[in-house]
Structures are given as C-alpha cells and as structure tokens.
Structure P
C-alpha cells in the first residue's frame, strides 16, 4: 500500500537495473520513519537520508521542488528525503 513498504521494494527490485536508485520525499515524519524501518527488510540500503532536506546543503543540490513540497514547506513542515540503492 505504501510506496516504501517492503512489498513495493520487491517490485522495484524486479524493474530497476542493477544500479537502480529510489528517491523518496515526504513531509510525513511517521511515513518517513516507517520507510527507514522497511529498508533493512529489502535488498536495498540507505545511501542518504535527511529529516530536513531544505537545510541539508548536500542533499538539496539539484532538488526539483514539487508542488506539494513547496506547499508543505511554506507551511513550516520540514521535508524528509531518502535515497536508497541496491
């Protein structure tokens, strides 16, 4: 059901190439924490993660801000970002 559940990572494992990367952003801290808990149960590993994307200079480089990201960020919600690889 959630894009970062282990069931979805099984799907990503089938469709991504061997160096495949999944990038995920959310303002929902519970969902982000859930995502971090799911990764060890998959064939992927965390490359980078932050609970405050816009104050993380390295992870913010090249960031394409989505409409929702802009909306929730302007409301003061920190944006979390997770980058995982096989």
Structure Q
C-alpha cells in the first residue's frame, strides 16, 4: 500500500457517516444501503454515495440477493485496520 492509498483510506474512514456505517459492519453482518442510512442518520441517497466510495476503495463488498444489495466488510483485514484506527481515537 502506498502513501496515496493510505491517505485516501484515512479520508474515507474519517468521515463520520462512513465511520458509523463501517463500525456497524464490523459485527460481521451484511446490511442494505437503507439500513446503513438509518444507522448513520443520513438519507439513502447520501448513504449510497458513501457506500460507492467505500466499495471503490475495496473496504466493502456487495452481495446481491434477489433485488437487494447487501454491503459487508471486504475481509478481516479491513476489520483489523478499523480496530487499529479506533484504538487511536481518544474518548
């Protein structure tokens, strides 16, 4: 991972709505954009935009089930990275 990738991920994860969605997904569940929008307190359209950025950065993956699209962390390494970021945050 190069410095540009690290900077991009830091910006993505540092946005409060995205952080709220990522933290919720750390439990291992897969949720729809509407469910994540409610959790983050934003509109579904805004959530969809945020989720698109997170998928592009390969932090999330999308699973299609029928007409629904479920988002989940792309792997355990993402959860470890998020745990590391959370450990550096002061209460």
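All of the numbers you see were taken from the coordinates with simple rules; none came from a lab. As the structure is a prediction and not an experimental result, all values here were calculated from the model. Cβ atoms are built from the backbone, for glycine too; each structure is taken alone.
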One of P, Q was used to calculate distance in nm of label points 7 Å out along Cα→Cβ at positions 4 and 20, yielding 1.8; that structure is P
Structure from which 1.09 was derived, Cα Rg over 2.2 N^0.38 Å, options P, Q
P
Can you tell which of P, Q yields -10000 when helix-only ellipticity at 222 nm (-39500 (n - 2.57) for each DSSP H run of 4 or more, over all residues; to 500) is derived from it?
P
Label whose coordinates, when distance in nm of label points 7 Å out along Cα→Cβ at positions 28 and 44 is calculated, return 1.6 (choices P, Q):
P
Rg and Dmax of the Cα atoms in Å, for residues 36-75 alone, calculated, reads 10.2, 26; among P, Q the input was structure Q
One of P, Q was used to calculate relative contact order in percent (Cα under 8 Å, 6 or more apart), giving 24; which?
Q
Comparison of P, Q - label where distance in nm of label points 7 Å out along Cα→Cβ at positions 12 and 68 is highest:
Q
